[in-house]
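The numbers here are math on the coordinates, done by the rules we state, and not lab data. In this text the structure is predicted, and so the values were computed from the model without any measurement. Cβ atoms are built from the backbone, for glycine too; each structure is taken alone.
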Structure I
């Protein structure tokens, strides 16, 4: 009896994204087809302007493709509209950005609790869960600290905790190490591997930092709005 292959976490079929119209039209993505599995850290790499951020924005439902089909976590985002898509993102997707986007008037624990508060959790319960996650990422002594009292690496840890606190099934990270020195960048990538990579979760990290390539299970290389190659990263190669 032949085993049935597990469905991918993400399936993109013929994705094209255009901005503008007429003489000002810009082609950001050109016929991208790609499948990504659960349980891996996928690095999306390539030069600036090649379409990496546009691609993850389409995957995360922040942008609509001009043409093509997008399936994420078994749901067709192409046909999903309005409030339903907003709820899907809130329930299932976590975001980590290069700019930490922490609220300066909130403590670390309160910042990490924001997704739960948006989803209607009681404040005390939300902050308690966020505090547990911050402790797990090594910030147990900084729960009541404000962003301006934290280093860049510590602020990025808060941002990662905030992205994971509602237990999303897809984590999307856009250049999470770009504003960090080499040592802090590797610490953040190691943290993402340890706390974010789970058998039932997909993790995509956009980066141009070749120093962190060895953290990836799979590397998707892009150029000029197209996927040029998909290769095994250092983790899969080491284990194969």
Structure II
């Protein structure tokens, strides 16, 4: 399961073209690199919900991923904020009953948990119980960042300080035998997904059954009939008169 933060701060432009678009682009590359995997998508801001359940239909998954927008919170469709615990719990709920050797959540956020009824570490403990490994990614640069907001229908830019909770993200990863990553650029984010892709390769044993049979009989029969036909013709229709 991919668990992706869609709070309005994901519009910050310190990761070009913005954090949200970079996250979607790199997630798309990751999905395309694992064509046989069951993959789903959870999105969260101040609350969380499943954007796409577990599926091998990656065309539908990618279509739903590309439709993810940060304005769900900005337009009041969901609460704004960062409910990391709720996002993780939603992803874990989708994975817990799956029968697979490898069950993984890749959780990406640019903030710190400030919403929701489930704490991130409680959600991590639940993930651990069900054998789910969590890789956490803190996206964005430190310090003041520029991102757009809508004021009276007009886009204006403000400066705000990033607040990634490294300690919590490290705690989630550590509790579930995963890894915490820090991404301050699109290139770094792409490299992180490549690393996770290598770590989560599962060897699949493939058995091939072949059925062998003898194919000579029809050809031998045809040859025999041809020989008999030749003998018959030579002794009847095509018989030579001395």
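Of note:
- Origin of the value -0.38, where log10 I(q)/I(0) by the Debye sum over Cα atoms at q = 0.08 Å⁻¹ was derived from one of I, II: II
- Source structure (of I, II) for distance in nm of label points 7 Å out along Cα→Cβ at positions 79 and 175, computed value 1.9: II
- Answer label among I, II for the case where helix-only ellipticity at 222 nm (-39500 (n - 2.57) for each DSSP H run of 4 or more, over all residues; to 500), calculated from the coordinates, equals -12000: II
- Read-out Cα extents along the principal axes in Å, for residues 55-110 alone, computed value 39, 28, 18, structure in I, II: II
- At a computed 19 (relative contact order in percent (Cα under 8 Å, 6 or more apart)), which of I, II: II
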